[in-house]
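What follows is a group of structures, each given as structure tokens.
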Structure 1
Amino acid sequence: MTIQVRKVWIVGCGFLGEAIADRFLAKDWEVVKIGRTAAEDIEIADVSDIDSLKELEQKCGTPEVVIHCASSGRGGKEAYQRVFEQGAQNLVNVFPNSRLLFTSSSSVYPQVEGELVNEMADAQPDRETGKILRRAESITLEAGGTVLRLSGIYGEGRSVILKKWLKGESKVEEDGRRILNQIHRRDAASAFLLVAESPQAGEIFNVSESQPKSQLETLQYLAEHYGKALPESVPRDLNRKRGWTHKIVCSKKLQALGWSPRYKTFTDAVEDIEQTLDLS
């Protein structure tokens with residue numbers, strides 16, 4: 001008897017993509033890792049170049065699922081448009097019969113009053129990069145794909161919050177009330193697998209820790225954990241790449257599918273990741 005092996009393409013196999021690949025491989029999916037630079041197990045293609053995607057399809061075959069988790073490489077408006085909006089459209093055009101999972105961001109929620117935001121909340125960002133993400137989301141949803149809005153990603157070797165603390169650069173913004181919505185990369189990866197294996201399609205899912213803490217609560221934990229004083233208070237930083245927001249990202253819709261993050265809040269993961277950070 002021939003067993004049908006499911007195939008997934010992971011477009012942009014970096015910090016998050018590698019964790020996603022591990023999850024799918026563990027469930028016996030055939031995984032094609034795709035990036036823009038050569039590596040032993042990476043196929044070369046550029047999501048913004050439709051011809052390179054077509055060439056790779058000729059080589060690797062058509063996938064059942066395509067995951068767009070490519071990065072803009074810290075770029076601005078032009079990079080966002082090329083990688084996210086054009087990239088999503090290229091994947092839809094090349095793989096009309098494949099299911100597209102698009103990696104978006106909880107930064108599309110512009111709320112600043114500490115609101116609880118679910119997938120039905122207003123998502124009309126002010127910044128152009130956020131508007132580009134929303135257009136890429138629309139392309140995905142109109143094609144019957146699924147959008148996953150991720151909070152700030154951290155994990156082994158990477159955490160902006162913990163790195164700033166360990167380097168002595170942490171500050172309390174005003175009274176520290178701003179909520180720090182985060183998600184460990186392995187918990188995010190498990191969400192992609194669950195959604196890929198679910199019949200749900202054409203929907204949006206928030207992917208965020210289930211018990212987020214405020215900035216003040218987080219820094220108070222770190223101060224106690226490391227036996228140091230709480231950092232000084234400074235005015236809020238209005239020049240963040242994704243803007244200044246203050247909201248609680250709700251992931252109950254995803255949890256209703258059976259998803260349960262291992263790290264329910266960022267501070268649960270501190271001891272696991274503190275030794276892995278490169279502070280240079």
Structure 2
Amino acid sequence: MKELVIISGKGGTGKTSVTGSFAALANNAMMADCDVDAADLHLLLNPEIQETHEFYSGHEAVIRPDDCTGCGQCEELCRFDAVISENGIFRIDPAACEGCGVCVQFCPPKAIDFPEALCGKWFISKTRHGRMVHARLGIAAENSGKLVSIVRKQAAQVAAALQAEWLLIDGPPGTGCPVIASITGAGAVLIVTEPTLSGEHDLLRVLQLTRHFEIPSFISVNKWDINPGMTERIEAAAAEAGATALERIPYDASITNAQIQGLSVVEYNDGPAATAIKNLWEKLCHHL
């Protein structure tokens with residue numbers, strides 16, 4: 001099984017559009033959406049959820065009102081102002097609690113519980129192009145890197161059981177913990193970028209990351225024709241960083257029109273962007 005992670009140095013470069021198209025072009029593929037902070041691959045693949053699982057990570061404090069003596073020790077010690085006092089009754093604001101456990105440790109009557117925090121859910125679904133594992137991180141929830149690892153691990157297990165030929169992962173943007181969790185040990189990475197100064201800057205940062213983990217890296221410049229000079233500059237810089245520049249994708253309003261219909265652009269028409277993405281897929285298959 002070949003594992004390909006599609007990432008970007010910054011958000012909005014078009015990596016999910018490319019991933020959705022690859023899902024339509026691949027034979028016998030398994031998909032995973034590891035952009036759990038802002039998952040959107042489901043908008044193109046319209047998954048039918050088969051399994052739902054809860055994701056717990058970290059802890060949060062909960063005061064038992066019947067056992068609380070109202071001494072105020074927890075409010076005094078909390079560095080995050082997560083303890084709220086109303087008419088002498090103390091409670092924890094779950095959105096402010098960082099799960100440090102200080103209030104639990106020093107509460108005189110031991111009136112504070114410290115259960116695991118429910119941070120989100122992950123799903124195994126069926127799509128028109130194959131199975132998919134995806135997730136939804138809770139509002140203000142953290143530890144998205146851990147959830148990414150779960151999504152990726154589960155997708156690999158399902159792919160192995162189905163004897164899938166491809167594992168296509170829609171990764172998160174940037175260079176942080178979720179990205180590291182998405183690419184560590186991956187077979188190859190495709191970085192989708194755009195011909196802007198911020199696109200160049202963030203591409204070079206993410207290439208430092210892939211080079212550190214010694215992962216074969218490819219790049220594709222989306223909307224390249226809005227700034228051909230910057231496109232050439234980006235491809236030259238990527239080559240110096242050890243990446244291989246593949247097919248460029250032109251600006252094409254069909255991508256947006258396809259998204260409105262809930263389709264990938266290669267399913268929508270045979271326009272310039274669809275043709276370029278098909279060529280990009282063929283070149284990736286050749287290299288991998």
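Can you tell which of 1, 2 yields 5.6 when distance in nm of label points 7 Å out along Cα→Cβ at positions 20 and 76 is derived from it? Intermediate values should be presented prior to the final figure.
Working: 1: 2.8; 2: 5.6.
It must be structure 2, since only it matches.
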- Identify the structure, out of 1, 2, from whose coordinates helix-only ellipticity at 222 nm (-39500 (n - 2.57) for each DSSP H run of 4 or more, over all residues; to 500) was calculated to give -11000. 2
- Item | Label whose coordinates, when Cα extents along the principal axes in Å, for residues 156-251 alone is calculated, return 46, 26, 19 (choices 1, 2) | 2
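Determine which structure produced the value 0.45 for FRET efficiency 1/(1 + (r/R0)^6) of positions 196 and 228 (r between Cβ atoms, R0 = 41 Å, to 0.05), calculated from the coordinates; the candidates are 1, 2. Provide the component values of the computation, followed by the final result.
Numbers: 1: 0.45; 2: 1.00.
This value belongs to structure 1.
One of 1, 2 was used to calculate P(r) over Cα pairs in 5 Å bins from 0, in percent, giving 1, 6, 12, 16, 18, 17, 13, 9, 5, 2, 1, 0, 0, 0; which? Kindly include the intermediate steps, with their values, before the conclusion.
Numbers: 1: 1, 6, 12, 16, 18, 17, 13, 9, 5, 2, 1, 0, 0, 0; 2: 1, 6, 12, 14, 15, 13, 10, 7, 6, 6, 5, 3, 2, 1, 0.
The read-out comes from structure 1.
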- Task: Please state which of the structures 1, 2 yields 54 when percent of Cα pairs over 16 Å apart, for residues 44-123 alone is computed from it.
- Result: 2
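Determine which structure produced the value 2.3 for distance in nm of label points 7 Å out along Cα→Cβ at positions 28 and 244, calculated from the coordinates; the candidates are 1, 2.
Working: 1: 5.3; 2: 2.3.
Computing distance in nm of label points 7 Å out along Cα→Cβ at positions 28 and 244 on every structure in 1, 2 gives 2.3 only for 2.
Hey, FRET efficiency 1/(1 + (r/R0)^6) of positions 12 and 100 (r between Cβ atoms, R0 = 41 Å, to 0.05) derived from one of 1, 2 reads 1.00; which structure? Before the final figure, lay out the partial values.
Working: 1: 1.00; 2: 0.75.
Matching structure: 1.
Quick one: distance in nm of label points 7 Å out along Cα→Cβ at positions 236 and 268 came out at 2.8 when computed from one of 1, 2, so which one is it?
On the way: 1: 2.8; 2: 3.4.
So the calculation was done on 1.
Comparing 1, 2, where is Rg/Rh (Cα atoms, Kirkwood Rh), for residues 164-219 alone highest?
On the way: 1: 1.15; 2: 0.96.
Ranking 1, 2 on Rg/Rh (Cα atoms, Kirkwood Rh), for residues 164-219 alone, first place is 1.
Starting from the value 26: which structure in 1, 2 was relative contact order in percent (Cα under 8 Å, 6 or more apart) calculated from? Don't skip to the end; give the middle numbers.
On the way: 1: 19; 2: 26.
Structure 2 accounts for this read-out.
The numbers here are math on the coordinates, done by the rules we state, and not lab data. None of these values were measured; they are calculated from a predicted model. Cβ atoms are built from the backbone, for glycine too; each structure is taken alone.
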